[in-house]
Structure P
Amino acid sequence: MAIARFKDLCLDAGDPARLGAFWAAVLGRTWQAQDNGDGLLTGPTPQHTIWVNRVAEPRAVKYRVHLDIYTRDLADLAALGATVVEPPHGTRTWTVLADPEGGEFCAFPRSELPAERLHGLVVDSADPRGQALWWGRVYGVGVTENDGWSTLEDVPGMPILTMDFVPVPEPKTAKNRVHWDVTVPAVAPLVEAGARVLREPGGDIGWHVLADPEGNEFCAFTE
């Protein structure tokens, strides 16, 4: 039985308007600025929403959570402000790029773009299988084992094909600049499953901020 349901994505940004406009163009979504300087990308369902929130701290380390997207042409991404970090090589067909604020993402070429250009949510992990099993339990879905990395598919409410957990040697050292929100009937089952409460509702927030077993931040909204 699922403990939580996917709600939406959130991106930290030094300049939300600039980063929001970039990702709106890349993903084919609509940018909506808010009076407080933050904003959001909207799509065909509420789960397609991506919040872009202003933070004071600049990008300091490689993103531990990144997006995989489909593109027709790398030149289109470059025209929007993306830069190539690592080109394809060997049997690898995708390109690692950075968005206008330096956040890494991966682009997979397609001659025809699918309706949903966001292909995957990718999480760097010390223990990819353990992380996938934990989040699979949270979402109530099974885990697909690959060659050293693990995948969740058909996550209820998630308009993204896969949630992938990939191995990296470096530990998590900074707050993630990409995170996801979930909705829950109650927060206690998440904590009982192994999540850690970082901040309870109060002040300027009405939701819980938690961390998964490897410290990845996520927000839980009670239904």
Structure Q
Amino acid sequence: MAQPGTADVVATKNGNLLIQPIHHASLILTQAALTIYADPVGIDYFKNEKAPDIILITDIHGDHFDIKTIEAVKKDSTLLIVPQVVADKLPESDKTNMWILKNDEQVTKQGIRIKAIPMYNLPESPSAMHTKGRGNGYVLTMGEKNIYISGDTQGIPEMRSLKNIDIAFICMNLPYTMDVQEAADAVLDFEPKIVYPYHYRGKEGFSDIQEFKKMVEAKDKNIEVRLRNWYPEK
């Protein structure tokens, strides 16, 4: 079940940043001796991977948060960065090395600045699948590179107003987040240098990431859209 191929490499002032798609919402970022997992779900996908120094969790849904996977992949020193709603569901043994972030809060850990960004559905509603303030997207600063992980969201104003994003991971799957057109429109607003469509399997199958790439690059050739296989079983 391992992700085929090798990690992408982006040069930074602190050494190469390795970007490894894993599955759906799960990815690994590695720089020097530091390894960060985002939303690890599925124990088998991580069997051959280095244990994480930091785990980021965006929300409580099962495609982002799985206690069994966290317990299997983490080491004693692994730091968990989570929203409150996730912290409430973690076992007490994980809470001794955990940092809770609310939307718009930030912390620097192991030389990495981590800022929590809102993620939610539009129009806002108490009955929405993703309500404002519950989960976190994240912006990480690793070296001089700013990396945005969207989590489950639509093209919200907080995304569209982001500045100086070097690498972005953008969800697009109906009915849970947004369609390809909305994702492309939002990306064109905040102009990341590199964008990865991820989290693109929805209720009716896979979003057309080729069409997303065409939409973005037709209007802004300075944005590089990287299509990678987030579904190795596909």
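Read-outs throughout are calculated quantities, based only on the coordinates presented, and are distinct from any laboratory measurement. Not measured: the values here are computed from a predicted model. Cβ atoms are built from the backbone, for glycine too; each structure is taken alone.
With mean count of other Cβ atoms within 10 Å over residues 81-88 derived from the coordinates and found to be 19.5, which of P, Q does the value describe?
It traces back to Q.
Largest in mean count of other Cβ atoms within 10 Å over residues 65-72 among the labelled structures P, Q is structure P. I have 14 for relative contact order in percent (Cα under 8 Å, 6 or more apart), calculated from one of the structures P, Q. Which structure is it? Of the structures listed, the value fits Q.
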